[in-house]
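Read-outs: derived from the displayed coordinates by stated rules, not from any lab. What you are looking at is a predicted structure, and each value in this text was computed from that prediction instead of being measured. Cβ atoms are built from the backbone, for glycine too; each structure is taken alone.
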Structure 1
Amino acid sequence: MTQRKGHPERRTEFLETCFNTFCENGLENTGLKMLADACGVTNGNLVYYFETKDNIVIQSTAYCMAKVEDDFMAKAPTSFEDIERFLQEMPRLTAKLHGKKYRFMYQVYSSPKFHDQGKEFFRGVKIRYRRYSELLSQKLNMPPDFIQGMIYMFVRACVHYAMFEDEEYLECQLNAIRLSLKAVSSTVFAKNS
């Protein structure tokens, strides 16, 4: 992996611009010159920061998809009563804002070339989702393990919807989540009574 060269703020700008360029054009259709032009710099400048196109792919995908997760969780429910709003709002908002990003992420991480980086990214997902579930546990009065499982189900439903706009799949997943929430909430609320 390349050593972190250059100004951190500039590096972040390059990561975001390159990722958006990849999302618009695809992995194979995006060359170093196209990335440099999008960033308003020379090829040499990008090579200075990242050394190779592959490093740009790896770093921009990991950075920007972690940002998508943070944006997603910033809209997380603030109480048990707020869960339905979240279930209704997020799939379509995610599709609108992040559909191209998810398609590109899967193009990258399903490629044999970037398989190891995908495994590394998803190890980080587990850590981040655990952190999110612990934060939500207090707000929702539910066990973190249950919330983490629901996050996985919900994110999968949202990503699938963002990529394919499959209403039937989405509704099946949302109904499974609602039934699970109902079962757990009745158990949790019965214990607290």
Structure 2
Amino acid sequence: MTGKLLFLHGWASAGSYKLADILRILLKPEAVLAPDLPPDPDQALSLIRELCESERPTLAVGLSWGGFLLQQVRGQRKALINPDFIMTEFLPSQPAVVEYLSQRRDGAESFLLTESICGRHETLETRQFEGIDAAEQTLTLGFFADGDEMTRCRDVFEAHYPGRAISYPGGHLPSYPEVKRYIAPILLEWIDKP
């Protein structure tokens, strides 16, 4: 793959999450950008848009919560892996103090899940599919695990991106063999298309 890859991690994770390395190995981009996203969705989305504009990645990949955020960026070629478009159903199950699941660059180990953060997720959720046209649909692919134990958003995706969803056997967090066999080959073929 020529160009840069932007990887966006899931909820309570970090750019150091293993999928960034898996994509680095399998797609062989010139560079991988894998920022630690702030838990505030407005700040995270702002950072993603800034990176897409300044770094111009060839491909952006968002996992779960990262896919929820990335889907809202227009004009960027993107792949969403098990995106969670219904964060308002997930967040109430989270503790008030959320521990990060991957090591963050700043050393933070947890964050406070405030009503304000939950409210901003709700606001984004209500308008997340605005501005989708035929050109945007061709820039977006969705990968959905048949055995996803955390979220089931394929139908929501297909309502806005008809014919752009791809199923693969696996769970919410794809393993190296799953990415190698079912996701990476499709991404590499897709990237090579004009």
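Figures for the structure shown
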item: Which of 1, 2 yields -10000 [helix-only ellipticity at 222 nm (-39500 (n - 2.57) for each DSSP H run of 4 or more, over all residues; to 500), calculated]; result: 2
item: Computed 0.60 for FRET efficiency 1/(1 + (r/R0)^6) of positions 13 and 77 (r between Cβ atoms, R0 = 35 Å, to 0.05) - originating structure among 1, 2; result: 1
item: Structure responsible for 0.93, with Rg/Rh (Cα atoms, Kirkwood Rh) calculated and labels 1, 2 on offer; result: 2
item: Which of 1, 2 leads on mean count of other Cβ atoms within 10 Å over residues 133-140, largest value; result: 1
item: With Cα Rg over 2.2 N^0.38 Å, for residues 69-164 alone derived as 1.12, matching label from 1, 2; result: 1
